[in-house]
Structure P
Amino acid sequence: MAVEGNAGITSVIARLEEKIKELVVAMEKMKLAEYVRLLERPWRLMYINFIAGIARGVGIAIGFTILGAIVVYLLRFLVTANLPGIGKFIAEIVRMVNLHLY
């Protein structure tokens, strides 16, 4: 009976060791140590977030500019195509913009 008890304990220990190894690998993949080091230096964290925010803002501005240019190009194409419904709609938008400019 004592032999069975020892075998059960060793199998539990072996499974526990395997789970610990899996946990270590998972923590290394998450780069948890680097994250903790970053949290210990709040000024560096703020600097990194500041740079990321600037990059995000520039990316949004560039993306919006490109998207806006594409929309304007498509609207110009639709106006030159002289489609009845869309042409009147765009002409009304242009008229309203011109009224607000002056």
Structure Q
Amino acid sequence: MWYVRLLPPLMPKQAAYWIAMTTPYVLIETTEADWIAFLKRTMVQCDGPNDWTRLRNLLKFGLEPNYWNEFVFKAYHHHQHDAIFLAGIPDMKNTLPHA
């Protein structure tokens, strides 16, 4: 998973580009199939005319304003100098270390 925060231009008149600030997150204790099932059952709750738009909206905005921030907080397992490890599936509270 790539969780990125976009920082607006510091000097928009001189450079109009945004900067991506990120930390590598590694998903553990779940499978690809677990995540695909989660995405399929959750994206139907998002707005959009088709599956691609609903999936994009889920991944970009979540189901509520702090959806993904809360997941990172509740799923934190451990870290090392170059990565943060997350465990669990967002809608399955019993899989999250800090739910």
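Just so it is clear, none of the values below were taken in a lab; they were calculated from the coordinates. None of the values given here were measured: they were computed from a predicted structure. Cβ atoms are built from the backbone, for glycine too; each structure is taken alone.
Observations, loosely collected:
- Distance in nm of label points 7 Å out along Cα→Cβ at positions 50 and 82 - highest-scoring structure of P, Q: P
- Label whose coordinates, when helix-only ellipticity at 222 nm (-39500 (n - 2.57) for each DSSP H run of 4 or more, over all residues; to 500) is calculated, return -33000 (choices P, Q): P
- Structure responsible for 2, 12, 18, 21, 18, 13, 8, 5, 2, 0, with P(r) over Cα pairs in 5 Å bins from 0, in percent calculated and labels P, Q on offer: Q
- Structure responsible for 2.1, with distance in nm of label points 7 Å out along Cα→Cβ at positions 18 and 42 calculated and labels P, Q on offer: Q
- In this comparison of P, Q, the computed figure 4.5 for distance in nm of label points 7 Å out along Cα→Cβ at positions 26 and 74 is attributed to P.
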